[in-house]
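Quick note: the coordinates plus some simple rules give every number you see, no bench work behind them. Keep in mind it's a predicted model, so treat the numbers as computed, not measured. Cβ atoms are built from the backbone, for glycine too; each structure is taken alone.
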Structure P
Amino acid sequence: MDVRLFQVFVVILGVSATLSSPQSYILNDKDGLGRVFDGIGGLSGGGATTRLLVNYAEPYRSQVLDYLFKPNFGASLHILKVEIGGDAQTTDGTEPSHMHFENDENYFRGYEWWLMKEAKKRNPNITLIGLPWAFPGWVGHGKNWPYDFPDITALYVVSWILGAKQYHDLDIQYIGIWNERNYDSKYIKLLRYTLDKSGLKRVRIIASDNLWEPISLTLLLDPELSTAVDVIGAHYPGTTTVLDALKTQKKLWSSEDYSTFNDEVGGGCWARILNQNYVNGLMTATISWNLVASYYEDLPFGRDGLMTAEEPWSGHYAVESPIWITAHTTQFTQPGWTYLQTVGHLEHGGSYVALTDKRGNLTVVIETMTHDHSVCIRPPLPPFNVTCQNATFQLKGSFASIQQLQVWRSQFNFKTNKPSFFEKLAPLKLIDGSFTLHLAEDEVYTLTTLTSGQKGAHPDPPPSARFPKVYKDDFNVRNPAFSEAPDFADQTGVFEYFMNLTDPGPHVFTLRQVLTQRPVTWVADADQAISVIGDYQWQNLTVSCDIFMEKEKTGGVFVAARVDKGGQSIRSAKGVFFWVFTDGTYKVTNDLAGQTILAEGQSGTQAFCWHSLTLTVEGQFASGFLNGYPLWKKAVVLIPQKGWAAIGTQSLELAQFDNFDVLAQ
């Protein structure tokens, strides 16, 4: 058993062990190396988390992408993992599938294709990973389960990989099973077979994007399954692994981690786990959920990205501390480098890792994050102590002749509230292969033979601004076909640009809700389709929209104001919802579910003709107009007092929207 494996066993068993003398640490490759490093990455999706970035104007959009992906500039990410859209709510919104229906294929829907191409443009060597959270309803044949027809599910996933290559020249290197849900051994084997049969032997499988167990034990007991799976991916492992996972000898990845507000404590969380995922758990890749907080902040897990870009209307974005903490590792290593076996914990708290390219280069990353300044949102963090300390590092083996190291430092400075991130210090001269650092609390150091690091910078973006109080969209200035309209955030259902070839009048270009079957869901989607937009602080506003219902007898649509919930809580959203139906009636409800009725009556509305709806909410009263005439007025609204505007449909049904207009006070 090698030294690193023994250390991990010790951590799992809850026993502390020191393999070197106090406050003196040896970095040596004489007795072999540890595991091969696979990279640091970010996850786009898992809930429409990059939804707003695509709508940024240039140059700000490219600047954000540079901070994320450009080598030797910012985070310089090695890995981009994306959601394979499944038409269902997956945390902060829905992402459209490339196959809404069995006979439908479109590899231009959504923004993940665009994002992968932009990442690849900046870093041609970036690793691309795909993972489904949900599946279109036809995959499950109406059941909320994708494994009853494993051959169909496998073909659906493989079609996405083939489409990425055929239409976008993107090579997907890894594919997952089903995010944080049960796996099925038969399906995994069939997926491997389908990949191979489709000429995709190079694509490797990650399982199961959930917990270490039971997949690790299953791999040990099933040789055929073990042959099919290349990587065990765990979510939020708390920097530790389990014995069965180690016994498999598979690559171990923290395939989703972080998920923490991106202030300085979030940066501290990221700094601690980037080191300790390997020190404690031999994980050779760590992937942040999420890549960039580019969704409305009042949706679940607001600002849980490596940086923030949530204002396409102003162009404002913020480069947060996790970007520079990432750079401490990513700018001075690459996938294919190898960890030294001589890594571990510091005597007085903190940790250190060391990696080499086996060509003489060495990178050492040290962190001294204290408990309260490095808490992640999950899992719970057991207590530990970190204090100031002097640490001496002795380089041996092939590194003994190194005479100088470049030094980069981040200091969180929680006491003074004046942090300093990714600062280049004077090179450090080594004496007889040795150097000593004074390590304060809450610091990160990189010491490296590489001279290529850079703290990249763009001119400051425009100042932050609220969503505009006057907002109009006639959907005539269109993004690529089948994509979403700017600033709308679909929460259930899929709203796409649509060209109405049968209408020579003013409604040729519209926004259309296109789902007609409930997807294989990941969370509790609403029964209605809904897309929100605007400022969560809106109280008094008027929302107008032309609507076209395409479901006879039982169809219906709505416009809404003060919608107070989204994401995984969308089913319980409250607000003021103005509905009209194809049977010639209307109602006003205080909730999306339609259970609290504020007003109702006859409207004369019908399918397959255009109507104009106007909803005004002011203080405790709401009123509605149909085709310019008052339909109801002064319905009493006590709650909620603020929220987004929205459009939607009564069920998953075809319906069109045009000339959307908001005027907020």
Structure Q
Amino acid sequence: MVMESRNLIELAESQFHVSEDERHFLATVSTYQDIAPRTSNKARTNASEESDNLAPSQKLSAQLLAWLCTDANAVTQIPHWGVRVTNAEIEGSLNLQYAEIKFPLIFRDCLFDEAIRLDCASLSQLDLSGSLLEGSQIVDLTGRVTTTSLAATDLQIEHHVLLMDGFEAKAEVRLTGAKIGGNLACFNGKFRHSNGYALIADKAEIRQDVFLIEDFEADGEVSLFGAKIGGQLDCSNGKFRSSSAYALIVQGAEIGQDVFLTDGFEADGKVSLSGIKTGGQLHCSGGKFRYSSGYALIAEGAEIGQGVFLTDGFEADGEVSLMGAKIGGQLACSGGKFRAPQGYALAAQGAEIGQDVFLMDGFEADGEVSLVGAKIGNRLDCRASKFHNPNGLALNIQAAQIGESIILIDGFDAVGTVNYVFATARVLNDSEENWPETLYLNGFTYERLAPFAPVQAKKRLKWLRLQTFSPQPYAQLAAVLKASGHDEAATKVLIGQQDDRIKYAELHPFRRFLNRVLGVFIAHGYQSYRALYWAMGFIGVGTLLFQWGYSHPSQLITPSDVGNTSTAPTQVSPDYPAFNALIYSTDVFLPIVDLHQQSYWIPNANRGAEVSLLMLKCKQGALLRWYFWAHIICGWILTSLWVAGFTGLVRKLE
């Protein structure tokens, strides 16, 4: 051991001026020393104190360390546990570009006053836990000029990259295109580069997990654009802040397992997960997303193998977009708070959700919730939820395809319009007390109402009248009611459709009048029997009037063969048909019936006292004659209406 150490020191002295610190370090390289795990980093209270708090016990030349890792003779004397440096200040830039290092490099609680250069290097393991990188200078990285503290473009590491347990960087940490055989772990790491990227690992390939957790802090953009992560991406309790638009970019990444943005996760700036592909779940429960100028969380076109959870404690101050996303499991937003008063609180237009969508149990949205064109495998459940967008659409499910039921009960509250236009569902489950202010229902189709949803025609017409008049929703509801055995309610809904058409549709005045007549007498053809009631009413009134005329002292009804004389005959032939007021009224009213009364008896216009009517003077018999004619006309009209209603002709015309 002593000979090997002396040889290593002698090798170094043949190349460099070796300080006492460096001599001592080289003498202990081959001696294994345990490095206790860090348990706290609370001593570092702010950026200005970081260097002093480290209090390095030794100074080592970066040039010496680079030589130690790359010189053919020196490398032969490095033990299998590698180079382990603790509590040292590394002077100068540690340049390991293109180096192939097969042993671990461990720098614990070290202070680097210039950059670490790892471009195109191949390392077994790099551990910078607890270290501070203060370097910030212009370096050349794959043909570009950038400011960086840790440059590791196209880095190849067989095992883990550990930037954790108090690791701090004051400038950009670049792992673009890196290939890491294990984890990228940044537990407790602090990355500060407020004017650009704090951590960039675009197109990196990480075989296992990425951990940006446990008080991880980034002041600047964190980008994993196009990265390939074999395990999970865990950002639980991470704090992401950026003065630019984006705080966290994972756009186009491929992630083998789950994505966690949970349990105290905070982002001040956009979080982009657009186009990601993950075989697991997306968990954002308890996360705080803030970007009031636009999308706070965007996962457009994402492919998520299992569920998406934006649940208990989730808060978004800014728009949340899952537009065009494909979600294999459920979309759960129960208890989530979505705030975007001037835009989309939650946008999932064209999304495909394999199971349920839960917007329930304390879900709150201030702004439009849009599921336009979405495909939902099972339920859309909005129980005990609040949708607030008073000047626009509160819930928009236009053209959505919902495999099972829409549930809008038990505290569902929508201030604004709910749009069902051209949506489809198997079951509609709602309640009168939870109906919104306004509805758009045109083209909405469903197979049945839930068992406890209201089926009474009066209530359902109230529901339909929350929309601007359109005939299709009435026909759809009537078909559903009829199919479920509520025939009477279905008929009343169709009658209500025609009544509302008269009130709200643009009709010619004559057509409007005609439709009113049809509504009064035969309920627009849906209750043709009403014409019979009216007919019996007319016949009853006629019976009373004709009996009064026949019994009048002046005998206002006389035999037809007497003519229009003013003197009543004293008698008629014994075989002359006797007068019967009921049969006479019926015979006069029904045009298709001959009861041998109308042709033998007739009101006499010249009989009775003279009366005044609207500045006209006429005999009582004349008034009865006029009613006689009206009786005939009404009979023709009501009989025709009954026939038209019975045969369905009226419904076809309307």
Structure R
Amino acid sequence: MRNKSVIALFALAGSLFSAQEKNMFVSPNENLIAENILPIPKSLSQGLKKYSESRNASLADIHPGGKEIIAVTRFASTNQLYKIANPLGARRQITFFDEPVNTASYEPVKGEFLIYSKDTGGNEFGQLYRLDLKSLESTLLTDGGRSQNGGVTWKKDGSGFYFTSTKRNGGDRDIYYMNPLKPEEVKPVLELKGGGWGISDISEDNTKLLITEYVSANDSYLYIYDLETKKLEPLTDRKEKGIVQLNASFGKNKDEIYYITDRENEFSRLAVLNMKTRKINYLTPSIPWNVERYDLSKDKSKLIFITNESGINKMYILDTNTRKYVSVNSIPTGLIGSSKFSGDGKAVYFSQATANSGTDVYKMDVATQKIERWTESEQGEMQPADMIAPKLIEWKSFDGMKITGFYYPAPAKFTGKRPVLISIHGGPEGQSMASSLGSGNYFPNEMGIAMIYPNVRGSSGFGKTYIAADNGYLRMNSVKDIGALLDWIAKQPELDKDRIMITGGSYGGFMTLATAYEYADRIRCSMDVVGISDFNTFLKNTEEYRRDLRRVEYGDERIPKMAEFFTKIAPLNNIDKIKKPMFIVQGTNDPRVPVSEAVQMRDKLKAQGKTVWYLEAKNEGHGFRKKENVDFQRLAMIRFMQEYLLK
């Protein structure tokens, strides 16, 4: 069935279409398997172009001499690396692959080459490469097989780097050392058990590593590894549960480390730990939101940190001597991505986006807080006025818990009650933030559809109790949060409670499928993107390096009682309750939610005579990343909405 010719796109049109008439419709490319999708007029594709040609640029790294940066952007099908030497200067492309490249790290002394990671077909088995910046020649450094390689942490003299890899057995993430000029001499450093290990920092004398063990969104631990004595020492107590301890960095005082933790607090704070006395000093106790990340200047005299304040990012500068900080008020309200000090510590480069702009790279003078724009990405034909700004909304769920989300209203030119698209994030510990809709502005502007991005229980950004409120047997409470949102929609005079579509990706895909059977009479249709259809089969088939990490969140299917619970709530086992049309989208090479989750859902829906559209990309993984695939998915989604939401 999955090898059916893509000409099946036109199956419903039968022999009524001549070859000339078929040229009036958009055909899926050779990598797409499309089943039961109604013909898509090329006129629809032309109308979408205003919204689909926008770009973004994000910061990858800063040259050690401070004379240039590496940015990530897309000019053709996929994100690639670009060198930029001046503010708003030409973006010189330095990688040219069919597969996206989203990370890069300069050799830290001379900056004559980069280390970057690239996978194949979205399989997430990232391999490390060395890119010579003079010849632009790339050299594969890792095994090229079914292993994940990343977390590059350079020695201070640039002679080599430490990195993590699952190459030993596919499940455990170990630490290795490599001289990138002699990759054949790669050396194992530390064998570890589990897939959640990562390197946080290296000491100035290159003798110690700070290592993080990630267990779940609520549990993580810190260690220090002595490269000379080969001793791994815990800095935190693994017997303590429900504490986040991440992103450790060596401070100016050799006995102190900076890190982020939610110990003794609902939210994650920036803290300093004395490794000898184990005393903790919390640096941001007056900020009632998560500190998400930070960066130390090379001389460790200054530190910038980014907070997440109800779905909006803010930047602060901290003096490490006085430990006093000030907010940066010159950055427009929005989202802040990667941020990093220049080598001399006088400037910070960062990525930033607002609701009415895409993501671009900026430079801030630390002393004056003056902002200088370094990239200006094209937004196609979209103008700022075409970009819908979000409104923060809230509602109470079945148990009185307050749930929030972002609401993007349809423009005033549309009259009457507006149909609604509810889009649920993945994770489940993801978070919908006050971001630009990008190409999604088509839905409100051209179709008059209001959009809501909920942050149901289990989302990050709202405290440790909230993020754990959907774990294990509490799973369906998050689905009830969507039921409460349906109640909220019914009370809004401008919204049409009888025209609601649900969509979501990954865990949001499970939420979509679960809503489709739990609230079948209250929605018009749904679109599941790389979603989980049965936690039992998902945990059996997801890649080994992440299986135990997911069991902590969802539950362990090897326990009979939990397996029984999974069987009960599985959308795959509740298909008889699904009444409305379903669109399923999947990448063939998905290592997280395997393609089998989509196929079994599709086949069972078809067997029961349900309306199901199906789109699978043979060169994608956990979501589509190649523009030609993204464009077709968006067109098919619009056609699905025209047929089942708007009619």
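In table form, for the structure just shown:
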| item | result |
| --- | --- |
| Which of P, Q, R leads on distance in nm of label points 7 Å out along Cα→Cβ at positions 25 and 561, largest value | Q |
| Structures P, Q, R, by relative contact order in percent (Cα under 8 Å, 6 or more apart): label with the highest value | P |
| For 96, 19, 16 (semi-axes √(5λ) of the Cα gyration tensor in Å, calculated) the corresponding structure among P, Q, R | Q |
